[in-house]
Structure I
Amino acid sequence: MDKGSDKLKKLRLPWAAAVIVAGGSGRRFGGDKLMADLGGMPVLVRTMLAFERAQAVRAIVVAARRDAVEDVKALAKQYGISKLTAVAAGGDTRTRSCLAGVLAVPPEAELIAIHDGARPLVTEKIITDALWTAYRHTAALPAVPVRDTVKAATEGVVTGTPDRAGLFAAQTPQCFQADLIRAALLDAAENAPDVTDDCLAVERVGGRVYLSPGSEENIKITTPLDLKIAELILAERSDP
């Protein structure tokens with residue numbers, strides 16, 4: 001077990017489930033990035049295995065494209081993903097796909113972690129820290145400080161330079177108390193289906209989101225270059 005899971009040893013977290021969002025088109029990647037090989041297995045399998053191995057997570061739901069539901073089930077069986085309880089058919093937006101996944105979570109779940117299927121290098125520490133923060137504060141966002149100078153621009157002209165000391169790059173799993181994220185996504189699916197992430201859906205209904213530690217290694221695979229970087233990170237890990 002990841003050394004970062006010490007908090008879990010000290011306090012038993014409530015029943016937690018993970019929703020892995022796997023419904024993207026992969027246009028920027030040039031193909032199905034979730035099925036791309038990473039260290040001998042598909043990216044999505046590595047993502048599922050991260051939650052399979054996380055002690056705090058009791059159930060996994062994958063929100064997949066309608067045409068990929070059976071493929072995901074087959075992969076889970078092939079690689080021994082025993083915590084998979086459902087594969088939900090995603091919607092026409094990320095928000096509606098997330099909602100489909102959340103609604104398929106077992107009713108016992110008190111905490112729900114929503115994770116990008118294309119972030120296969122997430123660790124148990126990141127997962128547990130985010131769940132712990134959501135348990136204490138209702139909503140949690142793993143994040144890392146922005147290192148580069150950020151510019152605001154309009155029509156190619158710089159209009160400002162935000163202070164990067166207060167800027168963070170958002171990651172997943174974004175974790176929530178179950179009733180809160182269900183209500184927030186139901187509202188967003190009806191009124192703002194194009195919100196960019198699940199924390200924004202919570203913010204829209206007045207919820208407060210607290211940061212938890214992310215990692216520079218918890219990258220999202222969007223382009224072929226990202227996959228090469230992920231291969232390098234994976235090669236450096238003692239337990240890939």
Structure II
Amino acid sequence: MPKTILVVDDAKSLRTLVSSYLTQEGFRVVTAADGQEALFVAREEKPDLIILDLMMPEMGGYEFMRAYSREKDTPIIILTAKVEEHEKVLGLELGADDYVTKPFSPRELTARVRAVLRRLGKEAAATTTGNVLRAADIVMDKEAHSVMVSDQEVTLTPSEFEMLAVFMASPGRVFSRMDLLEQLQGDAYEGYERTIDVHIRNLRAKIEPNTRDPRYIETVYGVGYRFTAK
């Protein structure tokens with residue numbers, strides 16, 4: 001059964017272009033012209049992934065994410081014409097898994113869609129293994145898709161969960177930003193490395209006792225990050 005993708009953008013021409021390309025690639029596509037319509041469509045269609053513009057009338061992308069994230073944790077790829085770092089960071093902090101800057105190639109967008117869905121597929125496949133990772137005070141149960149830190153459950157986005165799994169599977173190994181992009185997406189695009197920094201910051205906020213002095217995820221300056229079980 002094909003995966004359902006919800007494309008949300010106020011530009012009809014862009015919705016048509018993206019829908020046509022994704023349909024040719026074997027996806028089922030539904031669309032919405034703004035965040036308010038997207039809420040209705042998402043509740044009815046239950047998409048596997050959402051491609052979301054930020055600047056729209058009625059309800060913009062940020063407002064949509066705030067509202068819909070209370071109901072579902074569907075992965076989101078942001079489409080943005082903005083190039084300011086803080087705009088991208090805000091979207092990622094609200095739970096988006098990735099972003100693509102306009103103008104973009106349909107081929108790149110499709111690759112990113114497949115990367116996010118592939119990551120979710122890995123998590124689903126893990127439910128058959130019952131793997132449990134333990135390090136220091138952190139316990140990750142892939143079957144239950146849960147993480148406990150000092151006996152307290154924390155809620156992670158799909159990207160944060162996958163990143164922590166990568167770290168916990170190789171404690172002590174130093175990962176560059178490009179390494180982590182490769183692990184999370186299957187493809188690493190130059191210029192998107194800073195996406196990792198945002199996910200790291202969000203992950204630290206959820207698992208670290210003190211984000212100013214990280215216990216688990218250390219920064220290796222000039223290289224990247226590593227997980228320590230001290």
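Out of I, II, which structure matches -13000 when helix-only ellipticity at 222 nm (-39500 (n - 2.57) for each DSSP H run of 4 or more, over all residues; to 500) is calculated? Only one of I, II returns -13000 for helix-only ellipticity at 222 nm (-39500 (n - 2.57) for each DSSP H run of 4 or more, over all residues; to 500), namely II.
Out of I, II, which structure matches 16.4 when mean count of other Cβ atoms within 10 Å over residues 139-146 is calculated? If you can, show how the numbers build up before the last one.
Values: I: 20.6; II: 16.4.
The read-out was computed on structure II.
I, II: which one has relative contact order in percent (Cα under 8 Å, 6 or more apart), as calculated, at 24?
Working through the options, I get structure I.
Just checking, which of I, II has the largest value of FRET efficiency 1/(1 + (r/R0)^6) of positions 75 and 163 (r between Cβ atoms, R0 = 25 Å, to 0.05)?
On the way: I: 0.05; II: 0.95.
When FRET efficiency 1/(1 + (r/R0)^6) of positions 75 and 163 (r between Cβ atoms, R0 = 25 Å, to 0.05) is computed for each of I, II, structure II gives the biggest number.
Read-outs: derived from the displayed coordinates by stated rules, not from any lab. Just so it is clear, the structure is predicted and the values come from calculations on it, not from any experiment. Cβ atoms are built from the backbone, for glycine too; each structure is taken alone.
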